[in-house]
1. Kirkwood radius over Cα pairs in Å computed as 15.1: which structure among 1, 2?
2. Output the label of whichever structure in 1, 2 has the greatest value of FRET efficiency 1/(1 + (r/R0)^6) of positions 106 and 130 (r between Cβ atoms, R0 = 30 Å, to 0.05).
3. Suppose you compute distance in nm of label points 7 Å out along Cα→Cβ at positions 34 and 90 for every structure in 1, 2: which one lands on 3.1?
4. A value of 33 was derived for relative contact order in percent (Cα under 8 Å, 6 or more apart); which structure in 1, 2 was it taken from?
5. As an exercise: Rg and Dmax of the Cα atoms in Å, for residues 10-73 alone, calculated from one structure in 1, 2, equals 13.8, 44. Which structure is it?
6. Of the structures labelled 1, 2, which one yields -1500 when helix-only ellipticity at 222 nm (-39500 (n - 2.57) for each DSSP H run of 4 or more, over all residues; to 500) is computed from its coordinates?
7. Figure out for me which of the structures 1, 2 the number 2.4 belongs to, where distance in nm of label points 7 Å out along Cα→Cβ at positions 26 and 66 was derived from the coordinates.
8. Quick check on the output: 0.85 is FRET efficiency 1/(1 + (r/R0)^6) of positions 98 and 122 (r between Cβ atoms, R0 = 25 Å, to 0.05), derived from one of 1, 2. Which one produced it?
Structure 1
Amino acid sequence: MSEIAKPVPAVTPQMVPFFDAARQGELKVQRCTECGALRFPAREICAECLSRQHAWVRVSGRGEVLSFNIMHQAYHPAFAAEVPYAVVVVKLEEGPAIVSNLVGVKPDLIRCGMPVEVVFEKVNDQISLPKFRPRAAG
C-alpha cells in the first residue's frame with residue numbers, strides 16, 4: 001500500500017521570503033517600513049498606514065495559544081494517522097497571529113494562553129512548515 005502525500009501550501013510570490021526563512025529554521029513576518037506594523041500573512045498594503053513598503057523581519061517564534069480546535073476527523077486521508085490533532089492560532093510575542101499545528105502535547109491539555117515556541121517540520125527540500133510546541137512559562 002502506497003503512502004498518501006500530505007498537501008503542501010502553494011508558495012506564492014508574496015510568501016517566498018517566509019518559506020525561504022522557514023527552510024533555514026527562522027520565522028519571519030512582514031514589517032511595514034513606513035509605520036513599523038508587523039503583519040502575517042503577507043499583504044501588499046499595510047492595514048495601519050496603507051503603505052506598500054515592507055521588509056521581512058525575523059521574530060522570536062514565541063507566543064501563546066490564542067484559540068484552538070481539535071480535529072477528530074481526517075478531512076484528507078494523509079492526516080488519518082494523526083487524528084486527533086490540534087490546529088491553533090498563535091499570537092506571537094511581537095503581535096501578529098499565525099495559524100499552525102501544536103505538537104508535543106496531548107490535545108486535552110491544550111489551553112488558551114498556553115506559552116508556545118516554534119519548531120519546523122521539513123516536508124520536502126522546498127518546504128519547511130512552522131509548527132508550535134509547548135514551552136515552559138516564563
Structure 2
Amino acid sequence: MDEAKREWVRAWLMKARNDLANARVIGALPVGPLDTAIYHCQQAAEKAVKGFLAFHDHRLERSHDVARLVELAAAYNASFANWEDAAITLTPYATAYRYPGEFASLEPSRTEFDEALALATNLVNFVLSLLPAEIQPTG
C-alpha cells in the first residue's frame with residue numbers, strides 16, 4: 001500500500017477515534033449536552049466505515065447514512081451485514097438533535113445516548129479489527 005493511501009485511511013480512522021473520544025468526554029459530564037455527544041457517536045461510525053471503504057479504494061459518497069455505508073462495505077466483507085441494525089439506529093443522529101423541531105425532545109435520554117455510544121464503539125472496533133495494523137491510528 002502506498003504512503004498516500006495509508007495516510008488517507010488512517011486519517012478517517014483517527015477522525016472516528018476522535019469522535020468517539022468527544023462523545024465519551026461530553027457524555028461523562030454531569031450535565032453534558034447529550035445532543036452533541038450522540039452526534040459524535042454517529043460521526044464515529046460514519047468515519048470508521050468510510051475508512052474501511054477508502055482502504056478498499058471505494059469512491060466515497062458525501063453521505064451521513066451509516067446504513068448505506070454499511071451496505072456498501074458489505075460488498076467487501078459480508079460480516080458488515082451484522083451491523084445493519086446498529087447503522088439504522090445511528091444514522092438519524094447525524095441531524096436528529098442538531099436542529100429544533102427534528103425530534104419531540106431537544107436532547108436524547110441518557111439511555112439513548114448510552115446505546116448509541118456502545119453501538120458506535122463496537123462498530124468502530126469491528127472496522128479496526130478488519131484493517132492491517134500499519135494503518136491503525138496511533139497516539
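1. Numbers: 1: 16.1; 2: 15.1.
Corresponding structure: 2.
2. Details: 1: 0.90; 2: 0.25.
Going through 1, 2 one by one, FRET efficiency 1/(1 + (r/R0)^6) of positions 106 and 130 (r between Cβ atoms, R0 = 30 Å, to 0.05) peaks for structure 1.
3. On the way: 1: 3.1; 2: 1.9.
Value 3.1 for distance in nm of label points 7 Å out along Cα→Cβ at positions 34 and 90 corresponds to 1 out of 1, 2.
4. Numbers: 1: 22; 2: 33.
The read-out comes from structure 2.
5. Values: 1: 13.8, 44; 2: 12.7, 42.
Of the options listed, only 1 reproduces it.
6. Working: 1: -1500; 2: -20500.
Only one of 1, 2 returns -1500 for helix-only ellipticity at 222 nm (-39500 (n - 2.57) for each DSSP H run of 4 or more, over all residues; to 500), namely 1.
7. Values: 1: 2.4; 2: 1.3.
Considering all the candidates, the number was obtained from 1.
8. Among 1, 2, the structure yielding 0.85 for FRET efficiency 1/(1 + (r/R0)^6) of positions 98 and 122 (r between Cβ atoms, R0 = 25 Å, to 0.05) is 1.
The numbers here are math on the coordinates, done by the rules we state, and not lab data. Note that the structure is predicted; figures quoted are calculated from it, not measured. Cβ atoms are built from the backbone, for glycine too; each structure is taken alone.
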